[in-house]
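Colleague: Got some structures for you, see below.
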Structure 1
Amino acid sequence: LLIAGVLHKQLDKFIMEVEKTGAEAIIEVHTPEELEDVLSTDAQIIGINNRNLSTFEIDLETVKQIAPIIRKERPDAIIIAESGVRTPEDALQMIESGADAILIGSAIMEGDTYTNTYKLVHAGRIR
């Protein structure tokens, strides 16, 4: 996981280092400005962090704002919604906003992990 907001113009160099290992980097963005740095590379897996790493505030609108830009500029990219997804409704909102995948942590671990996982995986089918 490479954080565009930390690496900025060194991002391409770090992507090349990851690729030397035979892996593919996930590049994380939080703002449209960070996305500009990512789009100047050949990155194909882009995570959108709903958490502002400076303030730790979560805003699910972040994916809604950035995913359409990625889809327009890089239609084949894999978009991962990261942080703040707590309910099946949140998960569905991320998918409807353009995410191909969702990174979920504490929402699964708090309580019954099997039930929480089932509900989030089946978001949109459970009503």
Structure 2
Amino acid sequence: MGEPAIIVQTHEELSALIDRVSTRSATQPYPSLVEVSIAEDPYGFPTVNAGIGAEKGYVRISGMDELRATQGTPDATGVRVYDFQGHETLIPASYEVPLDTVRAVLAAYLDHGGLIPADFPHLREVTEA
């Protein structure tokens, strides 16, 4: 999945992709992690990593001047494991949110041409690298 890149241009296509990854994640030991970018200029916009599980996930956005992530339970401790191309990727447990929140953040990325507004309610600044 993802080879070659999957191009998404509408909310319907985005939703179908999330559903597809979520369904596959449900059958795997760890949920999948995908990288999202602007096809015309993948290095000109913030990097988006989205963990997509059966019911939960997370989004982490890193740009030159920002590092933001979804905020789940603030007092959650430990890490969660996501699978990125067969490699375990650890993320803070506090990043995990319901899958609908992941959908909302990725839809905002699509709607705003790769630049989600700084005051977007489902993201907060983080210091973890």
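Quick note: the coordinates plus some simple rules give every number you see, no bench work behind them. Please read these numbers as outputs of a predicted model, since none were measured by experiment. Cβ atoms are built from the backbone, for glycine too; each structure is taken alone.
Colleague: Among the shown structures 1, 2, from which was the value 2.9 of distance in nm of label points 7 Å out along Cα→Cβ at positions 46 and 78 calculated?
Modeller: The correct label is 2.
Colleague: From which structure (1, 2) was helix-only ellipticity at 222 nm (-39500 (n - 2.57) for each DSSP H run of 4 or more, over all residues; to 500) calculated, if the value obtained is -7000?
Modeller: Only structure 2 yields this read-out.
Colleague: Kindly point out which one of 1, 2 the value 18 was derived from, the read-out being relative contact order in percent (Cα under 8 Å, 6 or more apart).
Modeller: 1
Colleague: From which structure (1, 2) was distance in nm of label points 7 Å out along Cα→Cβ at positions 14 and 118 calculated, if the value obtained is 3.9? Before the final figure, lay out each step's value.
Modeller: Values: 1: 3.9; 2: 2.2.
Label of the source structure: 1.
Colleague: Who wins on mean count of other Cβ atoms within 10 Å over residues 30-37 among 1, 2, i.e. which is largest?
Modeller: Comparing 1, 2, the top value of mean count of other Cβ atoms within 10 Å over residues 30-37 belongs to 2.
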